[in-house]
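Listed after this line are the structures, all set down as structure tokens.
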Structure P
Amino acid sequence: MHLLLIVIAVLLFVLFAPIKLTLLTALGVLIVGVAGQRAAQVATGAAVTFGEVFRSIGLAFVFVTVVLALLLGVGAAFSGVGVLLLLAGVLFAFVGGFRVGMGIELGPASVVAGVTTGISMILFFAFRPLV
């Protein structure tokens with residue numbers, strides 16, 4: 001079921017987002033995926049495949065979409081406190097994505113989510129002027 005949500009979310013994003021944003025997002029997902037795979041291997045001590053990591057990132061993408069819809073629905077701006085809300089929302093989305101997508105415990109999922117959230121936020125603010 002969660003794979004269907006990922007496919008629907010990605011298709012909707014590709015259909016409605018500008019091509020430049022789509023390509024930058026794909027590059028960001030690749031960078032976050034590589035970092036997430038390494039962090040997951042360190043945090044769990046087990047071999048982790050890119051498929052598991054990308055499935056988890058896809059779930060986090062779905063969760064982030066929900067978080068953004070909620071934040072924009074209450075009128076949050078992406079400055080000041082809004083940035084902190086965005087950071088917290090992305091962190092919780094990644095924790096949920098790695099917890100559900102990879103089936104790992106909350107502690108290792110939080111470590112991996114912390115690494116991937118940090119990289120995602122850096123990429124978000126680096127790519128923001130390019131879009």
Structure Q
Amino acid sequence: MFISNKKKHIINIFYKDDDEEFAILDENLYKYRTKEELALENIVKVETIWEEMNWGQYQQILDKALTIENEKPSFSFINYRKAIIETCLIDWDLMDGNGQKLSILGNIANLQPSAMLYLYKRFEKKINISDEKKNNN
């Protein structure tokens with residue numbers, strides 16, 4: 001469709017709830033288990049919902065990633081990735097210790113880096129952000 005319908009993608013992450021070590025687990029081994037079955041093994045499933053960006057959002061993301069240094073444009077992949085996450089991660093079922101849903105923007109910075117990178121890479125793969133697209137603005 002020529003006008004973006006902003007398709008949504010559900011991306012799950014499974015991890016071992018262990019104070020000693022944070023470990024992301026293979027989704028294929030756990031995706032068909034119930035939450036009760038997972039809890040018996042101290043495994044947590046977090047469901048995230050990501051929304052594809054439209055052209056306007058993509059331009060805003062590029063604006064956040066591009067800077068001018070010494071009269072030359074510079075691209076920050078860190079800012080680019082951060083802007084995509086803040087724009088496209090629209091929901092999750094992550095709860096605090098009291099069972100209250102955590103806000104996304106207020107808590108992204110508190111996540112394990114490996115968990116956030118895992119989710120970002122899965123989203124990137126789903127929407128096919130390639131180096132060609134990144135450089136062809």
* Given that Rg/Rh (Cα atoms, Kirkwood Rh), derived from a single structure, equals 1.02, which label among P, Q identifies that structure? -> Q
* Given a computed value of 2.9 for distance in nm of label points 7 Å out along Cα→Cβ at positions 42 and 66, which structure among P, Q does it belong to? -> P
* To do: Work out the source of 23 here, i.e. which of P, Q gives that when relative contact order in percent (Cα under 8 Å, 6 or more apart) is computed.
  => Q
* **Which of P, Q yields 0.50 [FRET efficiency 1/(1 + (r/R0)^6) of positions 10 and 98 (r between Cβ atoms, R0 = 25 Å, to 0.05), calculated]** => Q
* Supply the structure label, taken from P, Q, corresponding to Rg and Dmax of the Cα atoms in Å, for residues 58-121 alone with the calculated value 11.7, 34. => P
* Given 16.5 for mean count of other Cβ atoms within 10 Å over residues 26-33, calculated: source structure among P, Q -> P
* If helix-only ellipticity at 222 nm (-39500 (n - 2.57) for each DSSP H run of 4 or more, over all residues; to 500) comes out at -11000 when worked out from the coordinates, which of P, Q was used? -> Q
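Since every read-out is calculated from the coordinates, none of them should be taken as a lab result. Bear in mind the structure is a predicted one, so any value in this text is a computation, not a measurement. Cβ atoms are built from the backbone, for glycine too; each structure is taken alone.
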